[in-house]
Structure P
Amino acid sequence: MKEKKYFVTGIGTEIGKTVCSSVLVQALGADYWKPVQSGDLHFTDSDKIKAWTDCPCIHPEGFRLNTPASPHYSAEVDGVNISLDDFALPATENTLIVEGAGGLLVPLNDEDTILDLMKSLAIPCILISSNYLGSINHTLLSIEMLKSQGIEIAAVIFSGKENPVTESIIKKMAGLEDGIFHHIPPLESIDKENIRKAAQGLTFAG
């Protein structure tokens with residue numbers, strides 16, 4: 001059976017993509033790849049995956065940019081040009097988790113966004129949502145954008161504290177099968193032990 005590959009994206013930034021990616025890597029025994037790392041080079045998302053999981057293979061980032069900002073600006077500061085042609089899925093026979101940067105329309109350059117990268121890589125996505133004021137709008141907009149671009153949504157994961165009212169209306173209005181929705185609860189602390197516990201409780205099986 002062909003191993004599965006997923007692109008993890010979010011409804012915005014700082015909503016738990018890397019923690020959720022860690023849980024997915026642990027639960028699926030998957031490899032990990034971060035196409036673009038903008039800033040935080042002292043402790044990158046790849047470093048976090050290494051520290052928090054038993055990931056069998058962390059593939060080198062496509063770009064390592066110094067400035068913690070949108071990739072298009074970080075690349076400009078570093079004197080780097082990002083093109084969709086620069087990206088290709090790493091060779092692996094294992095399941096692969098690919099983690100994006102920010103939300104769908106974060107620019108990579110003056111023309112292309114994370115969404116364009118997702119279309120180029122042509123793999124299903126896992127959308128990370130988090131309950132905050134405005135998250136219903138952001139989640140439904142992201143789902144509609146993915147559907148309009150023909151990108152398969154393998155899962156929608158609510159990250160953090162549950163909000164049944166918010167999650168219920170998203171499920172009703174999203175036009176997706178109920179089994180697509182999952183939840184990763186808040187962790188007491190972000191470390192390997194708690195990532196393992198969360199992975200054991202995750203219902204998404206790939």
Structure Q
Amino acid sequence: MSVVLITGAAGALGRAVAQRFERDGAQLVLVDRDEVDITDEAAVAAMVQGVIAELGRIDALVHVAGGFEMGEGVAAISRESWMRMMDLNAWSFVALAKACVPAMQRQGGGRIVAVSAAAASGGQALKGAYIASKSALQRLVETLAAELAGSGIAVNSVAPTTLDTPANRAAMPDADRSGWVSLEAAADAIAFLATPAGAAVHGQHLKLG
């Protein structure tokens with residue numbers, strides 16, 4: 001039975017991912033902000049050590065947790081909002097990698113899948129800090145993948161456009177949802193990358209939508 005650690009597990013996508021792995025019979029470790037501050041390196045390390053002590057291994061890390069903010073132009077971005085986005089979307093990945101990669105190296109392999117965003121591919125007005133942080137996440141995914149090449153640890157991300165969630169429907173009631181990504185489709189893509197089926201994919205950003 002594979003052990004899958006999912007951050008952001010209480011959110012809409014996190015729940016969909018958990019349900020997808022549950023159907024496959026995985027042992028789930030569900031983490032959300034009420035349990036662990038993913039920007040706190042020491043707290044993340046303690047959490048991962050606890051999982052290893054109890055379950056013996058982590059076969060897949062699925063990093064769903066992150067944050068979104070918009071509203072400030074580049075000339076008006078505050079240091080606080082910049083650091084908030086960088087901490088939630090980029091530093092959290094570093095903290096998790098520090099804790100999970102050594103364990104995966106000891107066990108001889110593993111899968112790491114981060115949730116990025118299609119928006120990371122280019123600038124958009126009033127989303128500067130968010131897009132910069134998701135772009136940083138993608139570069140970290142690529143860098144970690146290069147560093148772990150040949151180790152048996154695959155590192156990738158999914159980069160959805162707008163996810164079809166209740167929150168997004170409420171925030172954009174008049175939007176054309178034809179191009180939105182269903183939670184089930186996103187969960188399926190993540191599961192592909194986080195299991196041996198996706199073993200040949202490494203250092204990639206799978207755009208969804």
When distance in nm of label points 7 Å out along Cα→Cβ at positions 23 and 127 is compared over structures P, Q, which one is greatest?
Q
Structure from which -0.46 was derived, log10 I(q)/I(0) by the Debye sum over Cα atoms at q = 0.15 Å⁻¹, for residues 15-78 alone, options P, Q
P
Could you tell me which structure in P, Q was used to calculate Cα extents along the principal axes in Å, for residues 111-158 alone as 40, 15, 12?
Q
Value 2.7, calculated as distance in nm of label points 7 Å out along Cα→Cβ at positions 7 and 47, assigned to which of P, Q
P
If mean count of other Cβ atoms within 10 Å over residues 63-70 is calculated from each of P, Q, which structure is the one that comes out at 20.4?
Q
Using helix-only ellipticity at 222 nm (-39500 (n - 2.57) for each DSSP H run of 4 or more, over all residues; to 500) as the calculated read-out, with -10000 as its value, let me know the right label among P, Q.
P
The value 27 for relative contact order in percent (Cα under 8 Å, 6 or more apart), derived from one of P, Q, belongs to structure P
If we compute distance in nm of label points 7 Å out along Cα→Cβ at positions 151 and 175 for structures P, Q, which one ends up with the highest value?
Q
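Only the coordinates and a few stated rules stand behind these numbers; no lab work does. Because the structure is predicted, anything quoted here is derived from the model rather than measured. Cβ atoms are built from the backbone, for glycine too; each structure is taken alone.
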